[in-house]
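These notes open a run of structures that come right after.
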Structure 1
Amino acid sequence: MTKVMLVEDEEDLVTLLTYNLQKNGYEVISLSDGKKTVPTALMEKPDILILDWMLPTFSGIEVCKAVRQEYLLKKIPILMLTARGTEADKLTGFSAGLDDYMTKPFSIPELLARIGALLRRVPNEELPTFSYRDISLDLEAHRVTRRGRVVHLGPTEFKLLHCFIQNPQKALSRLYLQKQIWGDIHVDDRTIDVHIKRLRQALNTQDEPDLIHTVRSVGYVMD
């Protein structure tokens with residue numbers, strides 16, 4: 001069943017949209033807080049995202065930018081459904097990575113038609129699997145194994161491993177890792193070091209050799 005993630009804080013509208021989407025064969029996941037969108041989307045893997053602009057904590061524009069920074073989510077179609085309808089608003093939305101834009105009030109038939117059109121644009125591609133030595137990272141399943149053993153990683157540690165496994169034997173600076181994992185959000189070196197430590201601990205529970213090494217005055221390398 002096609003899965004729609006609806007991020008909207010107006011309860012009556014959520015009820016209306018959920019009813020009509022379910023009536024037309026969609027599974028609906030609804031959120032009222034923009035901050036929860038990315039972690040929930042990584043877990044639920046929706047086929048399309050419908051956003052309001054004015055949301056608590058994170059605006060719809062901020063949510064869209066955050067989604068586009070996630071490798072596993074960047075190809076999800078995003079439709080903005082908002083009362084903001086000026087040309088400047090629409091340009092801001094499309095610059096942030098939106099695929100479509102509808103203003104309130106709207107018609108349900110048109111919304112369903114646009115959802116269908118967006119879903120038809122999505123290529124049916126399998127996400128790649130990466131491996132280095134005895135470690136395998138499956139982006140589609142969001143799964144990591146080492147010597148056949150499932151390695152349980154948090155979202156940040158998963159992204160760090162993905163970064164390392166794409167750049168084996170290359171020294172990666174803390175600044176590079178910050179930009180790749182956190183984007184424009186500043187985190188200090190200590191935070192990065194803590195997540196690297198957690199990644200190492202998760203990978204090396206069976207006394208396997210540690211493949212992630214500290215490079216003094218630079219950062220880290222997988223080798």
Structure 2
Amino acid sequence: MARPKTKRPGIRAQRRARKQARILTVARALLRDHGHERLSLRHVARRAGMSPAGMYEYFDTRDDLIDVLVGQANEALAASLRAATQGVPEPLERLVELGLAYIRFARERTRDFLLLYGRHSSRRSLAEDVPAGSEYEAIVAAVRDVVGAGRWDGELLPFLEVLAYGFWSSIHGMAMLQLGHLAGFRADFAGAHRLLLAGMARSWQRADWAKAARSPAAGRPPR
């Protein structure tokens with residue numbers, strides 16, 4: 001049986017896709033060279049060899065352009081985390097590799113990283129689902145695997161995100177120190193990060209989270 005032919009996009013659609021890709025490439029370069037605050041549609045248009053009016057065929061506002069760039073940065077980060085953990089069978093080591101990949105992404109793709117976390121989260125409460133395919137979904141899954149998936153049901157489930165938030169805060173803080181205050185400081189940060197993240201994960205594996213959840217000192221997890 002003959003396979004149905006896949007319809008290729010027309011010349012006009014291909015030309016539009018190429019021009020949009022060009023706009024995004026230029027915008028990303030401007031972000032790298034000048035930062036988020038100085039990005040404007042007019043500036044992008046000039047560097048892309050377009051008229052400002054022509055830009056509005058692709059993006060209505062500067063925020064629309066940035067939304068696309070943020071989406072691409074999110075996809076790139078999530079892909080980096082997946083690549084770093086693929087084929088790592090041991091949950092503790094998988095969590096450590098995920099953390100190291102997050103810090104490495106911040107160092108290697110700094111503008112994308114800062115752009116990504118310079119905006120408010122699209123998820124507004126724990127009642128909303130974790131965005132599928134996001135870097136945070138990968139963090140939650142890795143933390144769950146380290147502690148033990150069987151423990152996370154019923155009223156204990158909200159504590160999973162408490163731990164995920166703790167791990168995320170730790171690796172994000174490490175990344176930000178590398179990009180700012182400790183940039184250029186000579187030390188074996190990779191070794192320190194691996195040691196600290198592995199120690200954190202081991203302590204979580206040993207903890208009795210059911211007991212911790214019932215402790216008055218623990219209070220209730222945020223909702």
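Just so you know, all these numbers are worked out from the coordinates, no wet-lab data involved. The model shown is predicted, which means the values in this text are computed figures rather than measured ones. Cβ atoms are built from the backbone, for glycine too; each structure is taken alone.
Data table
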quantity	calculated
Ranking 1, 2 by mean count of other Cβ atoms within 10 Å over residues 10-17, the structure that comes out highest	1
Of the structures 1, 2, the one that 0.10 was derived from, the read-out being FRET efficiency 1/(1 + (r/R0)^6) of positions 58 and 186 (r between Cβ atoms, R0 = 30 Å, to 0.05)	2
Per relative contact order in percent (Cα under 8 Å, 6 or more apart), the highest-valued of structures 1, 2	2
Source structure (of 1, 2) for percent of Cα pairs over 28 Å apart, computed value 45	2
Answer label among 1, 2 for the case where helix-only ellipticity at 222 nm (-39500 (n - 2.57) for each DSSP H run of 4 or more, over all residues; to 500), calculated from the coordinates, equals -12500	1
